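Listed next: structures, encoded as C-alpha cells.
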Structure 1
Amino acid sequence: MRGKEILLSLVFVTITIVLFYIFTPSKHEICLEAYDQTIKLEYKGIISNKYSDATNHLLPTIIVKSMNDSISIIDFRDRSGFYEYAIIGDSVEKLHNNPDIRVCRNGEFKIFRIKYDCNDR
C-alpha cells in the first residue's frame, strides 16, 4: 500500500511540473507582450519628474503631465536611450501603436525608437 502512495505522489508531482512548464510563458513571450503594451501607450506632455522608484525595485520612472492627466512611464526594458536623455521640462509625445517617442528640448527635436531586449525587436 505504501508503494502505491509513493508512486501516485511521484506521478502527480511529475504531471504538475510538466503542466507548469507547458503553460508558463517564456521570458521571451513576456518581453514581447510588454513591448506590445508599451507600443500601445499614448501620451503627450511635459516631464515633471524623473527618478528611480525606491518603492518599486528602483525601476526608472518618468512622470509626464498633460493638461488633464499625468502618466507614469516605467519601462526598464527600453534600450533606446530615452530615459537617460530625458530631463525634467522636456516635452514628450508618443502616439498610439507607434514605437517612436518624440522629445522637444529648447526647440530642438530628438526621436527615440523604443528598443527592447527581446532578441526579435
Structure 2
Amino acid sequence: MIKRLIALTAGLVLGFFVVLNLAFSDIFTWQDRLLSILIIYLTYGLTGLFLGLWDPRSILKNGLLLSLPAVAMLVVLMISEGSGALLWSGLYLLITLDAAFASLWAGSLIHRRSREKKEQRTDGSRQ
C-alpha cells in the first residue's frame, strides 16, 4: 500500500511540476524542446528505476500510478488548448509513458538479476 502511495505521489509531483510546467513553458528553439524531452526522460527514468528496484513485481501498477497523473493533465491541456498543443503535448504524453514503463521494467530486471546472482553465490558457498 505504501509503495502505491509513493508511486502515485511521485506521479502527481512529476506530472505537475515537470511535464505540465514544460508543456506550458515558452519554448521557442528546438534545443530547448530537446532539453525539455531530456528532462522528462531523466525525471521519470530515475523515478521509475527506483520504483522498479524497490518493487519489481508491480511494473504495471506502478507504471500507471507514475504516469497517469501526467497523462491526465496533458489530455486536459490538449482538449482545452485545441490543435495548437496537440503535437507537443502528445509527444510529452508518449515520452512520459515510455520513460515510466521502460525504467520500471529496467529496475525490475536489475533487481531480479542481482537477486539471482546473490542466490547463486549463496548456493555455491553451501556446497
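Which of 1, 2 yields 1.59 for Cα Rg over 2.2 N^0.38 Å, as computed? Among 1, 2, the structure yielding 1.59 for Cα Rg over 2.2 N^0.38 Å is 1.
Match the computed value 36 of relative contact order in percent (Cα under 8 Å, 6 or more apart) to one of the structures 1, 2, and report its label. Working through the options, I get structure 2. Suppose you compute helix-only ellipticity at 222 nm (-39500 (n - 2.57) for each DSSP H run of 4 or more, over all residues; to 500) for every structure in 1, 2: which one lands on -10500? The value was obtained from structure 1.
Sorting 1, 2 by mean count of other Cβ atoms within 10 Å over residues 36-43 from high to low puts 2 first, with the largest value. Tell me which structure, out of 1, 2, gives 14.4 once mean count of other Cβ atoms within 10 Å over residues 20-27 is calculated. Corresponding structure: 2. Name the one structure among 1, 2 that distance in nm of label points 7 Å out along Cα→Cβ at positions 12 and 108 of 6.6 was derived from. Corresponding structure: 1.
Values quoted throughout were computed directly from the atomic coordinates according to the rules given, and no laboratory measurement underlies them. Computed from a predicted model, the values in this text were never measured in an experiment. Cβ atoms are built from the backbone, for glycine too; each structure is taken alone.
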